[in-house]
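Participant: There are structures below to look over.
Derivation of every value follows stated rules applied to the coordinates shown; laboratory data play no part. From a predicted model like this one, the values you see are computed outputs, not experimental measurements. Cβ atoms are built from the backbone, for glycine too; each structure is taken alone.
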Structure P
Amino acid sequence: MSKSIAILTSSRADFGIYLPLLNLLKKDASFDLKLIVFGTHLSKLHGHTVDEIMAEGFNPDYTLYAEINNNSAEDIANNYAEYTQLFSTFWASHTFDLVLALGDRFEMAAAVLAGIPYNVKFGHLHAGETTLGAIDNIYRHCITLASSICFTSTQMYSERVHQLVEATVPAINVGALSLDGLEKLELPSQEDLALKFNLDFSKPLVMVVFHPETVESNKNEFYINEVLKAIELMPEFAFAINMPNTDTGADIIRKAILDFKNKHADNQSISIIEHFGKRNYFACLNFANLLIGNSSSGIIEAASFNKFVINMGDRQKGRAKSENIIDLTIETSSIVSMTKQLINLGQYLGNNIYKHQDLAATAILNTLKTF
């Protein structure tokens, strides 16, 4: 008899990470796979990325939608409450052998915590990590505490999970799921990327992925302006600027980026990207010379593309880091100086601490068969 495994996916970020595991679960007759789609996947403003899910060959089995308005603290709290209510109704009428949740989004925490009174069994992927500059740190640990099994990306994180749950829940170190099969992933060409996203590869390309700091959100306007001023001072480089995730303070960053683009409308070396998608994002990272910002992708994935990363501020503070990561305060002159220094340095040739010899998806699948 097959096990019913449900996957909670709320955003472009987690679906791309889940994909290697989803492909294995879909092919294995031991599992009855169900996909629960919610959050920004269903928002036109954020790219309606449920289309990307279907393009990968997966049809949502369930969709739960709460309208996303703005990104103030009140908006996030209200949206959290809406998803708690939606999932309270959902868990009352749906049961699974295990429900997998990934990461630390507030919508994900709402979905999981709503399941506690119904005794829903959850498995948490990327448990035990720390991001001291983001309130997601709290959401992540809440999901871990509500879970029956945890999968971590390093041994250090397994030990942290055991501290959180007092060693009552299995914490299995499988490495980072997003790194599975990178060397075999078919990526778009540089020419295709340039055409689709108006990227300028005639100069060294710098990817910019900057999300709000949600612990000290009052500083986000200052932070993004420091980053944008640094970009202005480096006309010898091209920039691919990603729009931020839906977090408290994201609207401030979105507005600053759009105003910056309007100010430099004639500059063909500055591109704004609302949503890359997994393959396009990895292709851009592959062809770029450097990544700057405060994204988890810089911490976890960039080393596998031989890229140095300028990790700015405190959003990712506390995460385990490979030697390609250069931590930096968010200050214009420091950003300019370090960007030029690292581009001159060339490729990063060291290891990625999140990459294991065995595939993470296979390790998770084998564990689920015996759990």
Structure Q
Amino acid sequence: MTESERAPIPGYLYCPRCGQQDSPRGAPEGCSRCGEPLSYEPPPQGAPAAVVGAQDWPYTALLPPVPPVTLGEGRTPLVPSRCIGPQLGLDLWFKVEGANPTGSFKDRGASVLVSVLRAMNVSAVADDSSGNAGAALAAYAARAGLRARLFVPEHASPRKLAQIGAYGAELTTVPGPRSRCEEAVRKACRDDPALVYASHNTSPYFIEGLTTLAYELLEGIPELGPEWHVVLPVGGGGLLLGLARGFSRMGRAGASPRLHMAQPAACAPLAKALLRGATSPEAVEPLATLAEGASIPKPHRGRQVLAAARASGGSAVAISEESIQRAQEKLAREEGILIEPTSALAPAALSPLMADGAVPAGAHVVAVLTGTGLKAL
């Protein structure tokens, strides 16, 4: 079945760069005119509700109107800091995304992406991933009854690879840099017409699932606004975009919290660009980093991420390996929260952001802890 033959869903796709619109069919990766990754706009609220299963999404009216494939993702804990916040003089809260079904925030995006593709009659999906996104796609594909193939770098975490395999996905390890995984998955999709590239980095539907984090934060902190700061790890930047879109959709455009990105100094194309005032990611040569989930030297949605962070009034920091490790240990020993190294970028960024003046003393801050540390033991 070709992309044009797949069943469309309500709403429309549009290019954030040139404005071109199209009907949502298949899994388009970019604008046919300029190549920019597309965004999805659901039909207005009040449109006929889709038939849903026994379990519904908490924010169905704000998501694509398709029957949901869900494992109960979301509704993760929002925990006040016991030690780190008082030590820094911040009103600090942790959003513990490691409590999601497969252990990371990627479940939010995978749930919506797989739901949309199943509604389009897709039978097999593929992606390239260093771990968490692959595990999420494998789990939700299994839930939906879809075949899944994952292409992973050979240096990926053995525990994450074991998790992907446990869901029944076909695993292919690829030697060399992460970019080779993307080349391999594209070739596989060309060779197998039934296989759809369900890219968590370029799919407009994956981003829609990430908007739910914004809705939850607004629900848990009704006063959330410009005087609040959200600090989060950034690799491809999908979560930051999801937050920005979610706040905008809830009428917070121009009045959202400030979104601050934390990247490993070993691979910080977005942080460097934001600090330099650039509109496109900085060219970098990635080095080895503990925060492997944020090591993306050429983020596909880089222009969009930079624009969203800048519009929120946010800033950026590049974090050393020593600081990543120290923050991970501190969270476990002083707060009782076990996180993976990529998640540790958020708490590690707090002191530098305060030193730069981006986050003032006494500020209200949410640090998004994107994944569990159980996979990193």
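Participant: Thinking only about Kirkwood radius over Cα pairs in Å, for residues 64-167 alone, which of P, Q has the largest value? If you can, show how the numbers build up before the last one.
Facilitator: Details: P: 14.1; Q: 15.0.
Between P, Q, the highest calculated value is found for Q.
Participant: Kindly point out which one of P, Q the value 18.9 was derived from, the read-out being mean count of other Cβ atoms within 10 Å over residues 192-199. Write out the running numbers ahead of the final one.
Facilitator: Values: P: 15.9; Q: 18.9.
The structure behind it is Q.
Participant: Another one. For which of P, Q does distance in nm of label points 7 Å out along Cα→Cβ at positions 40 and 320, calculated from the coordinates, equal 4.3? Kindly include the intermediate steps, with their values, before the conclusion.
Facilitator: Working: P: 2.7; Q: 4.3.
This value belongs to structure Q.
Participant: Could you figure out which one of P, Q the value -12000 for helix-only ellipticity at 222 nm (-39500 (n - 2.57) for each DSSP H run of 4 or more, over all residues; to 500) was computed from?
Facilitator: Checking each candidate, the match is P.
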